[in-house]
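Read-outs throughout are calculated quantities, based only on the coordinates presented, and are distinct from any laboratory measurement. Note that this is a predicted model, so its numbers are computed, not measured. Cβ atoms are built from the backbone, for glycine too; each structure is taken alone.
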Structure P
């Protein structure tokens, strides 16, 4: 079993025993956190964020060496056409077994390791991707270590993209209130899966010494909103249309209002002290 450094043992235990197990052919992670009703509005919103990410990576050229940190059982397959070689890292052996089933024909390897201490040399990759992983590390120090590792292993001029949760989404007052209470009580989630989202500004600040950063909204709605508000009903359609408009018109300014953000870093030519 892989050694845990500053990652979270509770997270690995959850995914080994629950998250990457299938029920009726569906991974439990998908059932808990995935989209249950995929209508045209949310498809359009998701495609907008994915297209921006892929275009950022395409700007680096063809045949990229791509690393996905915390790929789990659901690697981001839309990265595969950009890659001359794809590497997925996760500390869940169960997740890596599931990921291998969808790897396809792209040259690839899956490595069992803790993302807070990656087993790669500096500058190994052209692009690094890490989505919805960091906030399941239960200390700021552990998250900081993972951020620095992602920045370390990308080459000068390369791009790193971290998708993170916004702990204080202004458009969702109930979620906002819960996170304020959790922050005051210094709680990082009380369930089986740790949850400690830091602010987008904190993440951007932590990687800024490695190069230039940009923060964009990657997702407006929370998991609860996705699961319970239907865009096929009048109120839900109005709510989703409003979110779509905000996301489209204010991709950077809407970070404070929505639930998820992407921190982009372009690695500088110099090494931070």
Structure Q
């Protein structure tokens, strides 16, 4: 599966005359293995006499379906294989209440395929990278407390289930366990009236996911994450265009748009992307 992913991405880079990105299979493998463990029935491979030529992974949480991966070897593209793989993923997932994905903005063929399945392009999602000046981001207000998600991760996850359902439409305890177990450091942000949000940061520099009950809480939450997890090089964040409360402060602090955005495509409105920053384009 990883080889299909990298060969498809490298072929796209060559056709777009972009420099090839170095292969970094470690984080990708961890990500794929997590989804294979949580969604085995909707993770599908296609093979030609035993040789894997395509794969798709459909993540389902409370019947909300998100197409995390769909990749086909270059010589097998434009034959209807991608559509067939999606069909098998949906068959494995069973009944769903919403179907969505993220497509690269310059991948018009993929975007058209998703639109034909009802997933209309709705919202840009940007990748931001660079050196972050943490001092530009505001501190937490005195009335807000940040509580680490540590050894009591599963107990802490119970406190964010309602927030996840309100913002995303589903609970996701398995994903919180993955983020904590995968080296991310997480915090719950609590005010006098209760939970305001949560956020994760990784020592590699990746920020996210970050969720806030109200958009105005995002800048201080991001500031806390950046100051609490030092990094040797730059930072990276995936930010929906709707989350201007996060996009503008992060760019003011030094991050810059990296490449063309992805496009969030869905067959019905939601989730609340104005107050949620995903971990990646493949794990909403």
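See the values below:
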quantity: When Kirkwood radius over Cα pairs in Å, for residues 1-120 alone is computed for each of P, Q, the largest belongs to; calculated: P
quantity: If distance in nm of label points 7 Å out along Cα→Cβ at positions 65 and 97 is computed and equals 3.1, the structure in P, Q; calculated: P
quantity: Per FRET efficiency 1/(1 + (r/R0)^6) of positions 113 and 129 (r between Cβ atoms, R0 = 25 Å, to 0.05), the highest-valued of structures P, Q; calculated: P
quantity: Identity of the structure behind 11.5, 33 (criterion: Rg and Dmax of the Cα atoms in Å, for residues 161-216 alone, calculated), options P, Q; calculated: Q
quantity: For 2.6 (distance in nm of label points 7 Å out along Cα→Cβ at positions 169 and 193, calculated) the corresponding structure among P, Q; calculated: Q
